[in-house]
Structure I
Amino acid sequence: MRETVRLAMACMFALFAGVAWAFPTRPASIIVPQAPGGANDVLARMVAGKLQEYWGMPVLVDFKPGGGVIVATQFVARSAPDGHVIGLVSSAHAINPSLNEKLPYDSVRDFVPVARLGFNVIGLVVVPSLGVNDVKGLIDLARSKPDFLSHGSNGIGTGAHLSAELFKFMTGVKMVHVPYKGGAPLYADMMGGRIPVAFAILTSAMPLVKAGKLKVLGVTNPLRSSIYPEYPPIAASVPGYDMTTWTGFMVPAGTPRDVVQKIATDVLRLANAAELRPKFEEMGFETAPLGPTEFEAFIRVETESKGKLVRESGSKFE
């Protein structure tokens, strides 16, 4: 009897080991919660290309915008837990539990953190025709015309959205939030004269900034960015202001641990790849990789701290 049990356990171990060893067994997908054309599009394609090189198997980029990243996150939560569906997640994952009490998933129980890749630089940008040249100028204009100005973001619950809410809360200004399904449609409306202000990932905004069609007033990091040192932190005009945003990857709960570790190892490998470092910097992305255990602990801290900001600012899911 004991021999039979030992044999059965050995077979099960061999089966699970074989599954991990064979991963991936088919094309994998990285799920992006924004529309094509934004910063996460560029980042996801870079990561997908490198993983495809490592794995010898296609890694596709699949866009599922909508619901303030909830559509994409729910899709990941309901996918087969075998590692072939990988969700790109950001600060929004830590923000949404406090912003929306009716999430169709549990942000902790339904996912396994894989790896943090690093940090995005978010900037406060305006159209030149607005006639302001710095953060103080925008504050003065917004205070003189409450609810006259509208500001855009790449979605409800994103780091850009909360950056704006924190800004309004700390300065007392009143502006109307207009959420989009990504950076591309936001910039289209800014160029069309419909949105004068935005908090946006500078990676995607830089082509318009360099063309003189957008102006950067400041960045949300508490200190000057090493990648964009020419732009002052908003904290220089609003003491104590700090909204650092991050990007990483998750898979559905129940994904085998060794598959999670395989994906994490390769994400950390590409994060440290010398040939990619200039590309990350060109994108305005600061790599700061964390493995599964450290990333999970980081998310718990972020969920608590971002939740406090949401509660203090009075932000709600619109």
Structure II
Amino acid sequence: MLSAFIGNGRTVGWLTRAIAVAQVSHAYLITGPDQIGKRTLALGFAQAIQCEGRAAGEGAACGVCLACRKVAHGNHPDVLTLAVPKDRQHYLIDQVREIIDSISLKPTEGQRRIIIVPDFELMTLPGLQASLKVLEEPPATAMILLTCASVDLLLPTIISRCQLAPLTPVAPAELAAALVGRYDCAPELARALAIVSGGCPGWAIDALDHPEALEERRALLHELAALTRATRAERVTAAGKLAPNKESAQRVIDLWLPWWRDVALTAYGAPEIIRHADERASIEAQARAWGPAAADRFVRALLVAAEQLDQNANPRLVFEVLLQSLPGL
């Protein structure tokens, strides 16, 4: 439900008010990093729209009516979620045609016919072009909810046809409080998960059932520290280990980037706003060792590497270049 969504109160409040005053748009684009809650928000929004127990003038779903339960269980006939075929890396043009056919049908039970398309950046160019007309002129009883990591990955013509609903990382204190209050997580563990998750509730919640994920992240941070003392040849070897594929490479960058931002912030004299406050001593040591210029350069190198991965560059080659710019050589 929207009322249970963790963080991003401004965006959630805006969507809730739109439902309450019956000013819901025909298309929304929900953006944000991996595991920030884009799909959860889309489903919560769809649930609130289809809710049969919602009073007039209210924007929150009741969570208990038949329609709410059906959306939550993924079997509401008027809320359809697309998925990339398991043997493919992109949506198929036939799936887009199915969306166009499906959205033209009148709702059978709910207020609207809602199509959710996660990871819309995985749509091929023909699929994007086919989507334009339905995004521009959908039936009055239809709605399309798209999710995407960043608007930079989509055509401007797609973006202009949607209402933007951006999600940003949740503040560590707010995320930790949610983990303690809703999942009975120990406060110390909740603080650690909130920090290393980068403010992404999905990752933190998954880590409650897979504690090895927290240790994996800590190990990667320690490996980063060790690489500052590695030779050029050792860094090339490490690139192959850290970036065997795009997913692994992105996961490492997602972890390293907030750490090196903290190093840069500390080096520039702003240690009070760092994210990894529990690792303050290590961050301060690196800030003293490398200084603001070197830390800032590596942050920029990480951002460039992330952009190259989004453009499907070879992950190992990207990391070979990235690690050569790591301070310490």
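Annotations
- Answer label among I, II for the case where relative contact order in percent (Cα under 8 Å, 6 or more apart), calculated from the coordinates, equals 27: I
- Distance in nm of label points 7 Å out along Cα→Cβ at positions 86 and 286 derived as 3.9 - corresponding label from I, II: II
- helix-only ellipticity at 222 nm (-39500 (n - 2.57) for each DSSP H run of 4 or more, over all residues; to 500) from the coordinates reads -14000; which among I, II: I
- Parent structure of the calculated result 3.0, given that distance in nm of label points 7 Å out along Cα→Cβ at positions 62 and 142 is the read-out and I, II the choices: II
Computed from the coordinates by the stated procedures, all read-outs in this text should not be read as laboratory data. Fair warning: this is a prediction, and the values are worked out from it, not measured in the lab. Cβ atoms are built from the backbone, for glycine too; each structure is taken alone.
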